[in-house]
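Colleague: The next part holds the structures, each set out as structure tokens.
Values quoted throughout were computed directly from the atomic coordinates according to the rules given, and no laboratory measurement underlies them. Treat the numbers as computed from the prediction; the structure is a model and nothing was measured. Cβ atoms are built from the backbone, for glycine too; each structure is taken alone.
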Structure P
Amino acid sequence: MDIAPTASVPPPEAPPGKSSNRPGDRIFLGLSKGSGITLLVIMAAIAVFLTWRAVLAIAGNEGNFLTTFEWDANADPPVFGIAVLAYGTLVTSVIAMVLAVPVAVGIALFISHYAPRRLATPLAYVVDLLAAVPSIIYGLWGALFLVPHLTGLYTWLDEYLGWTGVFAYDDGAPRSLFTAGILLAIMILPIVTNVSREVFMQAPKMQEEAALALGATRWEVVKMAVLPFGRSGVISASMLGLGRALGETMAVATVLSPSADITLSLLNPGGGTFAQNIAAAFKEAGEFGRDALIASGLVLFVITLLVNGAARMIIARRKEYSGANA
């Protein structure tokens, strides 16, 4: 009786995390590790440089670096602090996020789930083009068009909300933190929209079709299937937008009238940001003045790292933000 030859069994694949004997896999693994290590080295080098120069500046500062409002690093003795800059940076970034993120998520949902294809495609192209516009173009548009046309809005806010003090307006050119926040919101809108749109388009189609088969409306499908799946992506998109808002320089410098005071009103001229102050003061700064500006840059560097780290912790610790659990 003939016995049929047994089929050859292919060799088992290498388990995940184990290196393969294939040359291509080893090369790719080496390149990946090298890229990761290079990134860490660059980040560490930046941190060491900023810290070294910042220590030199803070040691010669006559004021308190964290609480002093004044910035006069070229004086003798030098007096400077980041209180006004930290306040202005955080306020403008918060205004930008509050204005931009809801609108960006709405646009992303409209493009991905509501608009017909012949409208969604050109609209997506327009959003992509807005993300590619240089910062200085936004700044020029803000200075020449946005600022002159905000007087009516400021007057309306002062009339109905001026009693809060936050929206009090004393006339004059609206070159304030609120104007800078509006301009930053327009700048980060395409970034948040693009990333959110791509995430929403990856939502499981079977879940959407199942919800529709059970009689759910379009909004109920978005609420039950799309938004839970895309939460982590929206958070990541928001953090990308916040990173640009925190570090934006030229656009803010063109629409903001900086001062060394912190006022409750967001509509009156004044305030400043880290990036705007560095751009404005670097040209006339001496050796010690540049060290002082680098010290303020170190604070912005730390704030950015903390914000991104907090976002990663939120995503990692909240299992419902994972698309796999949608």
Structure Q
Amino acid sequence: MTAALTLDGISKRYGGFQAVSDLSFAVEKGTICGFLGPNGAGKTSTLRMILGLQPATSGRIEILGADDGRKVRDRIGFLPEERGLYKKMTPVDAISFFGGLKGLPQAEGRKRAREMLEQMGLGDAQKKKMKELSKGMAQKVQLIASVVHRPEFVILDEPFSGLDPMNQQGLEAMIRALAADGATVLFSTHVMQHAERLCDKVVLLARGKKAFEGTVDQARATSPRFLELEGVLDTGAVAALPGVSGVEVLNDQDGVRTLRAGLAQGAGGQEALKSAFLTGLDVRRFQIKEPTLHDAFIGLTGDHPDEDQSVARDALKTEAAR
């Protein structure tokens, strides 16, 4: 397959702070790629460099055959993390306006706006003001505005932020539809479940460096399976079971605990269960669970994906204010 985007050794410094360090990865045409990491990991800085909104300190970027995103901006759709639509505009006006910025004639922009609003269940909202819409509805409108010109490459920065589960599902459907129509999609998120359901491949970023690049299944394979036990249990006794390590308490209510522990490579859990009964442990539930992308992320980076790194955030705000 041909790459729609290639990053080769990209780095970005803000004064004395290294936001992105020697980052390389590629996104193939027509695929959905998740750009994952905790807040402050360098995701937004990287997206801005891809778009040509800020220069890289070092390295090379190629997007849709160009060495600068600004040269192909009419072929790119971008949904920024910080949303903003004119509150007194109607959705049709807002969408056609943004389409016009990408070279779409006004009449065609309005026609596409009405069609896309109907497709996304927003037909009744066409004549309302943006300020009258719910947050989920407004976010759908902004996504439509970012792709109404039918871009070849779509970049979404934290698109699920602040949405309720129903609207998150709707947004996932929109992303799948974009890829089905032939667009390449790169979206950043710190919520692993969305990437797990949507992505052909993922790139994991931690402290500005790439921790992993590959498919979701390949990422999961880096993490061990887990043993989950419920009962009146002592963590030390569970930690002593064969093939078990890293015991953590998931729930503790009225003395009944739910514990989770990693299983050693190749361990099936039967020996641990047998030992538990032989030693008289009060086990009421025993289950082996496959690792999630969230588990893989923690194992690969040592970070929790919901961590907030204030130093990186403050550095980015300082740069944006210049």
Structure R
Amino acid sequence: MKKFLVVMITLTMFAPMLMADKAKMLPKGVLRLYFVPSYSFGDQEFDSDGDKVDGDEQSYFNLGIAAEYGITDFISAAFQWTPGYTFVGNNDTLDDSNDDGEYTGAYELFAGAKVQVIGQAAPVYSEKFRVAFAGGIIIPMAFGYDAEDEVSNFMTGKSYQVLPSHNAYGLGARFYGDYVVNDDFYLNLYSEYKYYFPVDTDKSFSAALNSAYSVMLGGDEIDEIDYGYDLTLEVEPHYDVTVAEGIELGAMLPVTYVMTPETELDGEGQDDDSKLLRVAPGVNVFVTRSLVPLEFSFNYRIPLWGEQASALQAAVFQVKAYMKF
């Protein structure tokens, strides 16, 4: 079952993240709402040597939402449920035993605050650099999910549900840095660290499944799963240009590296640490001459390299609405 554990861990790495990873801030009193549908798919994976090989066919449709509010010109508060909920999920990892599995469910919610320390409206003034930091808490949203019941359903041939998320509380910290080349072009650096607290076996399908097999083989039950952390590093050149009054076009090319350490079951490492490098060319249109200013974005994520990671591609859409209070 180690392979199944690796697949589900790396799926959470590749899930669509909210692209609010810039050091630019919302003005005071402005509310920004996000609507983020995405589709991920693929039938290849990266093995432990970094080679792309044929794997299990996977496909997922996900919908995320978020809201940010400018408390001041350099402080904002936000909740981000992105990725939010996977409504349709197909994964052939366990289908040889029971093909009635649904790989659906809720991801964690990130709630926190962002502070710009360097910028045109920040405590330290600069026209060329923007630097911001954010911190928050990670809250599981899969209410009522019982992994042990789902494993029992799986082993008896009934329909079962596998969560794509860790289903764990945690803490998060983010760094944002922009170098402004000119009015149209800037280079963004972004990093995110998320630490997950250990959770009981009944919160994780993979942990509950490993526990069930351990008991069947005469071993002990597994009581706890520890995912450790997720680390994301990203560099993105971003270009915006005004093409008409009230209409702005943009292009971006984020290159992202994501890694996780090995998962531990009752303190025993599973040798499933994962790495993934991807590129996501994208475009956006920002329309301000409307009743509610709207921004539309599209990114296509392409896996370049990894180790013990699913090589999923993804189409990520975003609709952002801006309101002033």
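Colleague: Output the label of whichever structure in P, Q, R has the greatest value of mean projected area of the Cα convex hull in nm².
Modeller: Once mean projected area of the Cα convex hull in nm² is tallied for P, Q, R, the winner is P.
Colleague: From which structure (P, Q, R) was distance in nm of label points 7 Å out along Cα→Cβ at positions 49 and 297 calculated, if the value obtained is 2.1?
Modeller: Q
Colleague: Now, a different point. Please state which of the structures P, Q, R yields 1.25 when Cα Rg over 2.2 N^0.38 Å, for residues 81-192 alone is computed from it. Don't jump to the answer; show the numbers that get you there.
Modeller: Working: P: 1.25; Q: 0.99; R: 1.59.
Structure P accounts for this read-out.
Colleague: Out of P, Q, R, choose the structure whose coordinates give helix-only ellipticity at 222 nm (-39500 (n - 2.57) for each DSSP H run of 4 or more, over all residues; to 500) equal to -20500 when calculated. Walk me through the intermediate numbers first.
Modeller: Values: P: -20500; Q: -10000; R: -3000.
Matching structure: P.
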